[in-house]
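So, here's a batch of structures to check.
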Structure I
Amino acid sequence: MDLSNIKNWVFDLDNTIYSPQKDIFGQIDKRMTKFITAKLKVNEDDAFKIQKKYFIKYGTTLAGLMKEDKVQPKDFLDFVHDIDLSCLSADTELSSAIKQLKGKKIIFTNGSKTHAEKVISRLELNNVFDEIFDIEDSQFIPKPQIQAYLDFLKKLKLDPKKTIMFEDMSRNLVPAKKLGMTTVLIKREMPMKEKKYHFKEFEDLWKNNNEADYIVDDLVKFFNKYYKDSKK
């Protein structure tokens with residue numbers, strides 16, 4: 001593994017820097033359904049289908065709600081991120097692994113900065129990351145829309161050819177790879193509720209379709225191998 005050219009280490013947040021077994025995003029998912037049920041005055045099943053339809057079509061549920069239903073982003077983000085993070089605790093191994101990296105360490109999330117800061121605090125990664133680029137920074141244009149990546153690179157003055165991106169969703173690596181970034185897919189299982197509803201489009205979100213230069217199931221293992229290879 002030769003990453004000697006990398007100067008910028010970019011991480012997605014949810015289900016990337018912590019395991020989906022913690023079910024943090026599961027809580028967010030339920031809050032999104034609840035928000036849509038109340039806002040659009042539909043039943044829970046219809047709300048869930050709208051939620052996923054927007055997610056597939058626009059990149060995030062929020063982007064669809066803003067475009068089609070004139071929802072204010074702050075109202076949505078405040079509501080869906082009002083969750084219990086007590087299942088998260090200090091991740092000393094991940095903290096040590098990322099701190100050793102030479103260069104900038106950045107969170108690039110479709111969520112809010114407030115949510116990212118709370119998650120990072122629970123994991124005790126407060127002094128690990130140099131920047132958080134959130135959905136507001138990209139003018140609410142989400143990954144995987146390429147404009148979000150262009151805004152990200154421009155604002156932080158990053159050279160994509162010296163940047164590596166870690167993501168749990170393969171479709172979000174497509175623009176990154178197209179722009180010249182090195183890409184790493186954190187292999188995750190498709191959430192059970194999506195399997196239940198048989199959204200065929202979701203299957204591709206968790207599969208590698210040649211977007212990833214590396215596929216791993218654990219960030220710490222990836223970095224341990226990287227450090228070991230670097231000493232050769």
Structure II
Amino acid sequence: MRLYITAAAFLFLVTPWLQAETIHVVTEQTPYTGVRDGKVVGAATKVVELTLNRAELKDYRINLYPWARAYDMAMHQPNVLIFLIARTPEREALFKWTGEVTNVQYHLYKLKSRTDIQPKDVQDARRYNIGVLRNDVRHQYLTSQGFTRLVVSATSRDNFHKLLNNQIQLVPMTDGDAAAECEQSRFDCSQLEKLLTLDRMNAPLYIAYSLQTPDETVERTRKAFLQLKAEGVVDKILGTH
């Protein structure tokens with residue numbers, strides 16, 4: 001029995017996979033991401049770059065936006081990779097989840113000088129003005145829990161400055177967020193006070209794709225990320241951010 005292979009089939013077998021579209025990588029300002037000399041940098045950014053290069057997805061552009069814009073792009077446009085995005089039950093069907101980069105815990109912070117602000121527990125914190133980022137997981141979570149005195153900002157920097165200017169009383173942040181905001185604002189972090197832990201917001205932060213992204217792109221990225229994770233590369237990078 002002879003096996004015949006057409007020229008088209010032969011080319012399919014020997015031609016390497018070609019990336020069809022540019023991947024638009026979006027993120028926000030965090031302790032793991034930032035801008036230096038006009039380039040998006042940071043520990044999480046390095047993880048994403050290594051992952052895409054390992055996946056042989058070389059055609060990508062990384063941009064830093066206010067969270068609401070980055071989130072909207074990932075919700076409505078094809079070939080968008082967003083990081084770091086909290087994976088929650090409410091978001092499960094909205095994105096193609098690729099890999100867990102890290103896990104964070106949020107706390108409610110206030111200015112130490114505001115001795116009048118003393119919520120007994122998280123539910124008691126409802127009576128204070130709390131600063132959040134538009135469409136951020138903290139915004140979505142607190143809204144779902146019936147918090148109505150939420151003051152929405154476009155960026156973490158704006159949110160933190162509202163705290164410093166007494167426009168809000170509380171801000172949910174990770175310890176890393178607090179340290180980064182103090183450094184950027186040249187504010188003495190010892191003048192912040194961590195009041196309460198949002199126990200139900202122990203959030204895994206992921207790399208994820210928009211739903212309109214081809215499955216093959218997602219799978220190549222997922223496979224590459226898992227390889228880097230297994231090799232200890234991801235934890236090593238995040239440990240030095």
Structure III
Amino acid sequence: MKTVKYQFVAETIRQRILKGVYKAKSIMPDQNSLASEFNVSRLTVKKALDLLAHEGLIYKQSGLGTIVLGVIPIKAANDSPANAFDGLSQQHTGEKVESKIISFEVHFPNQDLQTKLDIKKDDPVYEIRRLRILNGDPLILEHTFMPVKLVPGLNEDILHKSVYGYLHQQLHLKFGGAYRKIRATLPDKLDIKYLQAQKNDPMLEFEEIVWLNNGENIEYATSRNRYDKRSYTVLDVNDF
């Protein structure tokens with residue numbers, strides 16, 4: 001999938017931070033200077049900086065500018081932001097992300113799904129099971145439900161690439177928020193088969209309901225991964 005401008009800007013700045021071009025605790029160039037350098041709008045620069053702030057690489061302080069935090073010592077390569085609204089492909093730009101479709105169906109929702117997605121019994125939903133593979137290594141087992149009326153045209157070609165990329169770039173949908181729950185559990189048969197989990201391996205299950213900026217619920221999903229393959233992080237910033 002084509003890299004959009006803000007992702008290119010973010011990746012360039014990210015590499016500068018990681019390589020020490022922008023040193024930890026230093027003040028970064030202002031947004032106008034970066035916009036001029038990359039020949040993009042300030043809005044594009046802001047979006048790139050928001051992404052890097054979300055990753056914990058920088059910190060935007062009113063009155064001071066953008067401070068480089070550098071690499072947080074406890075941060076690991078398999079960390080994933082628990083409050084992210086981008087998909088795996090966007091989180092691992094430059095790496096090989098693959099999707100294996102286990103099942104893809106359209107059906108009418110049961111009472112539980114009607115409640116979770118706030119839809120009627122005659123509103124069809126997509127039910128998707130995918131194995132997400134990162135650099136050849138099975139990483140996440142996803143089980144996703146989406147209302148067909150909000151995501152027209154979803155097909156296997158899109159599922160093999162990036163669903164969130166399709167939502168944002170093709171359908172121009174914007175997320176408004178999400179409620180997420182993380183729990184520890186034991187592996188089931190699918191975890192053992194697709195994630196190569198052992199029967200006593202702890203599993204992390206990530207459950208979420210995501211809604212659009214107009215308040216409509218667009219996704220109910222669970223994703224599962226082995227305890228040794230992925231961890232979830234939250235970056236807290238005190239704005240007071």
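Each reported figure results from applying straightforward, stated rules to the coordinates on display, with no laboratory input. These numbers were taken from a predicted model, which means no experiment stands behind them. Cβ atoms are built from the backbone, for glycine too; each structure is taken alone.
On distance in nm of label points 7 Å out along Cα→Cβ at positions 39 and 111, which of the structures labelled I, II, III is highest? Display every interim value, and only then the final one.
Details: I: 1.7; II: 3.9; III: 6.1.
When distance in nm of label points 7 Å out along Cα→Cβ at positions 39 and 111 is computed for each of I, II, III, structure III gives the biggest number.
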> percent of Cα pairs over 21 Å apart, for residues 47-158 alone was computed and gave 55; which structure, I, II, III, did it come from?
Replying inline: III
> When helix-only ellipticity at 222 nm (-39500 (n - 2.57) for each DSSP H run of 4 or more, over all residues; to 500) is calculated, the result is -6500; to which of the structures I, II, III does this value belong?
Replying inline: III
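Comparing I, II, III, where is relative contact order in percent (Cα under 8 Å, 6 or more apart) highest?
Numbers: I: 23; II: 31; III: 16.
Comparing I, II, III, the top value of relative contact order in percent (Cα under 8 Å, 6 or more apart) belongs to II.
Quick check on the output: 0.95 is FRET efficiency 1/(1 + (r/R0)^6) of positions 119 and 135 (r between Cβ atoms, R0 = 25 Å, to 0.05), derived from one of I, II, III. Which one produced it?
Values: I: 0.95; II: 0.50; III: 0.10.
The read-out was computed on structure I.
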> Where is Rg/Rh (Cα atoms, Kirkwood Rh) largest, in which of I, II, III?
Replying inline: II
